[in-house]
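J.: Down below are the structures I want you to see.
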Structure I
Amino acid sequence: MFCREFAEGRCHSCAHLAEPYPAQLETKQHSLQQLLEPFHPEVLLFPVASEEQGFRTKAKMVVSGSKDQPVLGILTDRTAVDLSACPLYPPSFAPAFALIKSFIQRAGLTPYQVEQKQGELKFVLLSQSQHSARFMLRFVLRSKNCLASIQKHLPWLQQQWPELEVCSVNVQPVHMAVLEGPEEVLLTLQDVLREELNDIPLYLTPQSFFQTNTAVAAALYATAKDWAEAIPGKRLWDLFCGIGGFGLHLARDNKWDLTGIEIAPKAIASATRSAAELALTGVTFQALDAAAFAKASTCAPDLLVVNPPRRGLGAALCQSVLALQPAWLMYSSCNPQSLASDLAMLSQDYQLSKVQLFDMFPHTDHAEVLTLLQRRPL
């Protein structure tokens, strides 16, 4: 993949872009093997590769420049770098970014200046459904001062861009490196973007988490389903379930009675909607804290699926898992280091059965890792 910004030294986000992609995968696999060697995995499978470019279906763009000449991209050493032509994004993103820039000019949205603490528009967040090719657009503002102008000019943007399905404003008033705030103002009648992976419908709300690399995410969910097919039992928990990606895939054929736990009510509403569309029985999603749910429970599932944030499960939740003693544990991690820390606690009672790396983030050091653990005989 050729990137002009990388070649000319303006963007270093893809730190390993100069390295051939097969070599990148080999390095990641070797690092993972070394990291997990103390836990003696029974099977370390070959990594699942990504496309080298055009794989990012979600963009997080810092807005800089001026309202007359906005720049969408990153800030490095106080220099604005425009990434609207970044080859990591699908071809459909470039014309979308062009329309967004025109909209910023038309609506008079002043980019936020970090050092001066002035301006309004901080970020533009863009997602595309690979199923429908429709888009979700979010403006992250310092305040609601520009909200009326956005609402006034939004019909023009919708006319120019019929693929725009969902549009919202997020209010983030804090002068810190925080991407978004708690308040979201919906500007369109549609409030969700429908995605579909492996014939499973998933409904993305403006603030819901979803993988950046949709194709590799589909492979991750499909692999989890394949691994779960051979596991005996009926009771399944999916902690940190989000909009239901793992749980819905595993429960698709009604093999499992699923309980999905996620602290965000809107994510739970999306997961419940998908389950109803699939006519699944024995499926319940609840808006609860995953750690508190596990600690309060006395009856263990046969299979526990966890997909925690980058910090991992942590000592308290690992202790809850050890107390519950589910027969099988499937752990999907976006941070191999925190995964290893958790495995150091869990390995006293669990054997690491399978490990597979999913390369969600080519050209970087990041990796998604799926593991399967089996409880040791009592």
Structure II
Amino acid sequence: MRNPHMKSRPGRAAVLVAALTLAAGLTACGQAADSNTAPDQGGGARGAVKIGLLLPDTYTARWENFDRPLIENRIEELCPDCTVEYANAQGNVSTQQRQMESMITQGVDVLILDAVDPQALENSVRNAAEVNLPVVAYDRLAEGPIAAYVSFDGAEVGRLQGEGLLEAMGDKADGGQIVMMNGDPSDPNSAWFEEGARSVLEGRVKIGKSYDTVGWRSENAHVNMAGAIAALGADNIDGVYSANDALAFGIISALKANYISPLPPVTGQDAELAAVQRIVEGEQTMTVYKPFKPQAEAAAAIAVALGRGEPVDTVAEDEIDNMTAEEIPAVLLTPIAVTVDNIVDTLVKDGMYTIDQICTPKYASACERAGLTT
């Protein structure tokens, strides 16, 4: 699959500032039309805007814990009369296709879609376009004629992971052997992450085994890692590239099940609370923090603007291509590498977690060693 191609527009501004600027310019969503006037189908409703929100699963903690409430809250702030229709696909492509078609039938004015399988949802995106229903691709670049895209620079995520792994490998960073545990091949972000990581790792280390992990499921990562240990030998794995934190959990459980100690460095992504606790304990090397608030707020601002027929270029100041369209308005945010040394200055400072949430009794001694508590 071709990786997405980003193009920055001149004068790129901070996304959050742009979102606030757009919010100030938006009229109250129910005031522009007579209350007895029915809304148009898609992209320019004259009454209150109805926004569909489609998320991919519940086994990735961020969707329900962060993205959904942040998006819904921001939509309410920008447009008190707007409503949100929500559905979660539970990792099932067919379920998400039915959910999307149902929302099209219901007459929502705009869709925020985090696709389980971006290619499989292409026909549904086209069906939405046929009735002038704009689709905002969220976090994953959906195929088809999408109206906008909001995510993080995936290649930079991979580069941060690769750099973090090499740093943790120390003198084994040149000539050591690693395992690559990539994400779901149906998710275009996976290829983007892998490309960024390989740009750092290739030429420095030997990639002994590389796997795609179907469904981003930790149990599949566990099985793959057990296979890598059997093939390469327990003493011949100097580091593991893990595309996200859920996979890191499966990797680490497989390493422990094979009595590998000390554990080799293992990367991650998403800054899940359990992953942060593993980092404090020394089981996971790093994670990549993608501040969910500006991502969610940008998606909410774009969705409200599209639903009202407003321009989105004050928020979406980048452009990106997918397999079927070019120059799609986009917001591409910058990810942040997190290790035990900067948890306080990143995750805690941003209010994502408190020290008490991280340093539960189980991790009290590890937190003290890490300097998080006294």
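J.: For the read-out helix-only ellipticity at 222 nm (-39500 (n - 2.57) for each DSSP H run of 4 or more, over all residues; to 500), a value of -11500 was computed from one structure; give its label from I, II.
T.: II
J.: Moving on to the next point. Taking Rg and Dmax of the Cα atoms in Å, for residues 49-144 alone from the coordinates of each of I, II, which one would give 12.4, 34?
T.: II
J.: Matching task: 1.00 is the computed value of FRET efficiency 1/(1 + (r/R0)^6) of positions 233 and 353 (r between Cβ atoms, R0 = 41 Å, to 0.05). Pick the structure from I, II.
T.: I
J.: Looking just at mean count of other Cβ atoms within 10 Å over residues 177-184, which of the labels I, II belongs to the structure with the highest value?
T.: Structure II comes out on top.
J.: Distance in nm of label points 7 Å out along Cα→Cβ at positions 257 and 345 was computed and gave 2.9; which structure, I, II, did it come from?
T.: Here the read-out was taken from I.
J.: Given a computed value of 16 for relative contact order in percent (Cα under 8 Å, 6 or more apart), which structure among I, II does it belong to?
T.: I
Since every read-out is calculated from the coordinates, none of them should be taken as a lab result. Nothing here was measured: the structure is a model prediction, and the numbers come from that model. Cβ atoms are built from the backbone, for glycine too; each structure is taken alone.
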